[in-house]
Structure I
Amino acid sequence: MKSTKPCQIISFLSLVKNCNHKGLGIYYLLSAFIFGISGTLISVLIRIELYSSGNRIISPENQNFYNISITLHGFLMIFFLVMPGLFGGFGNYFVPIFQGSPEVVYPRVNNFSILILLLSYLFLILSLISEFGGGTGWTLYPPLSTSFMTLSPSSTGNLIFGLLISGISSCLTSLNFWITILNLRSYYLTLKTIPLFPWAFLITAFMLLLTLPILSGTLLLILGDLHSNTLFFDPIFGGDPIFYQHLFWFLFHGGLWIKLVHNLCLLHTEAVH
């Protein structure tokens, strides 16, 4: 007898309507896979360029494209492969299952997080095709990222907008995990008895909620120096470019290294089960 159950078609409309944690986890993994392919292609371009000192594939007239490639490769691999895939994808799919929850606390916020993640990726690609591209490196160090003489201001602005939207997406996902693990556990599960997997995501979500707002504020200061004539990081007028490095690495020395915790928990879970 032929089944009358309609087939689920993966489309943008189904993504907009979908609030199920398993479905959104799969969408996160698919998005991270696509973002990772684009980052890997840029990595292959860099490796081919460095393969031989005489055979160049990037024309000498556009050597800034090599700097653009390094910038986009770093952003895509960190903010669009590791964070959405390992944190958003596996977290959305497995955290409610491991603690006996029917769903995350805020399903629509969960859906909104992945939608604005796609928007942030579009901003990153837009920076590639606007003016000459933003070849500042993935760290966005000033004064290179705040000078009108060494780059394309609109491209750098698009990069910063993309990172800001990606940070909002990660903050919303972290908040969702944090409240879900604390308030939506199964009745007989306490923080002492929940598995290691939700504990890892609880710690990671706390660290991201602590550090991502600082990164967002730092990027806004860069945007102010670039477009609004502020002087936060200009040493000529009393600014301090080293201060930017302190703010920037507050996230990456803390927030991203702590992501090793839930990566190791993923491996531990696979080994146990």
Structure II
Amino acid sequence: MSKKGLEFVDKPVDRDIEYKKNTEEIRTNPELYKRVKASGWIEEGSTQSNSKIKRISYRLNSYGFRCDSEFNKKNKGILFLGCSDTFGWAQHKERTWPWLVSQHFDNDCWNLGVPGGSMSTSYRVLKHHIDSVDVNFVCLLSPHSFRSETFFLGDDGEIQKAFVLPNMNFKKYPKFIKENYNRIWSIEDNWELEYSKSLDGINHICSQRGIQLIEIKNPTNLDYQNEIGKMIEIGQSKDESLKLDSARDGYHAGHFFQSKVSEYFINEIRRRVKK
């Protein structure tokens, strides 16, 4: 991979467009409104037709990551990898699992989660930024294996990036992106190979530096059939309202999900520190 590819700046969140899109969807979708309201995102006094949703502050560093500062080695930190559930899409920073884990251990929070990102995205951002921070742990909430990312040369001669997803909007990209998806990226063998190679690369980067990697698959990609998923199901069995728990967009998992993910990683770090 070229140096330019490693240094690619992931597009920051467009706050105004995201807020407007959320509001329009909530006003026209009863099920979405129900989830968002149950999760406390609707301003008091609003009805569905005139819904006013609470705003979120996204503080990003110059690379587009949800970090409070530029990368530095002033203090001990923890580095986090994953997709939008790690970034905290449509969620207050203080309710995201990376923030909860880092605050628990009084460490700096280096949240390198990328919305829409794949395992290869996690490998890319880790490889480029790992030596810019001081960490003992890398926590990875693995994105789904069917995701990929690719770089291509745009009509303007500039390198561009596409996140490859089954439900991606192909109209945003040149025709060959859809053609390549149909012929190459839609094949499950290619998903699994890229996923495995990227995870091996992440393991290698960490082991070379004496950093401990804690990795678990995002339970939303496994119908909640892993340790975090079981914790969530137990909570939902005690409180049915938690099944409506969501982020502000009504699609991403909410604060309850984030708290259970943080609980898992806190317990894993504690266990490894005690060894």
Structure III
Amino acid sequence: MLDFPASAFIGALLAAAPVSGLPVVGSQGQETADYRARLQRCVTGPAELALPNCLAIIQTLDAPDAAIALAYGRRGDIHFESREYARAVEEYDVALRMAPPKASVLTNRAAALANLGRYRDAISGYSAALALKPDDPRVLNSRGAAYVRVDDAESALADYSRAISLDPAYAEALNNRGVVRSALGQLGAAIDDFDAALALDPTYADALNNRAVALIRQRRYQTAIEDLTRAITLRPGYADAYFNRAVAYERLDRLEDAERDYAAEKNARGQAR
């Protein structure tokens, strides 16, 4: 198994479909205007407004399949945002049956599957999205994270590297590639990736924590402690950083400091180690 922290896993929800060129019903006049307004609220409104309007679109007898697909896709997004991932997948499945597949729906469905632990299914979903939109660095990054979960480091590194080549300022992909390289023992290359991510975003607490792990493996304990202290300052209650700093303190025989950080980690997690 690769040593890959959960904090580095990315399963992002893409933006809702654009609302220009909304599908129209066959009737005209006020009925059409009301339909357009409902569809607009379904696609762009907050959840409490979107859900009833999406249902109204689905129940409109002469609504085009494309409009019904938009409504189901939006309902999937709302369930995703509420962490109801199984329900989100069900909604996305209907959306994909109703109209030609959209890369955004395929990607969001894959992200829901990943959050359900169905990583191989997620990889298939991300691959389908990339077949439609092959140069999307965020989908590549997400598929790379799913490959990590099935212990396919080579494929993960290829996806992260491709994402970075498409978007050299993509700090998350740099961080994620660095984590895989660190787990594979490629510590110098990993630190280079974390350095690059932090040059783009000096407040990136995960990159600081992950760089510190590589530094600990290089026995550069004091430098690691400095990174971890910065990460904890940026994100108070960062349990992984407390744990890793405790390890670094132990290696320096600073046992009181280590015990304090182990206690802080336990408190941050809300449970015994």
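Values in this text are rule-based calculations from the coordinates and carry no lab data. These numbers were taken from a predicted model, which means no experiment stands behind them. Cβ atoms are built from the backbone, for glycine too; each structure is taken alone.
One of I, II, III was used to calculate semi-axes √(5λ) of the Cα gyration tensor in Å, giving 28, 25, 19; which?
II
When FRET efficiency 1/(1 + (r/R0)^6) of positions 82 and 178 (r between Cβ atoms, R0 = 25 Å, to 0.05) is calculated, the result is 0.40; to which of the structures I, II, III does this value belong?
II
Between structures I, II, III, where is distance in nm of label points 7 Å out along Cα→Cβ at positions 66 and 218 highest?
III
From which structure (I, II, III) was Cα Rg over 2.2 N^0.38 Å, for residues 50-89 alone calculated, if the value obtained is 1.16?
III
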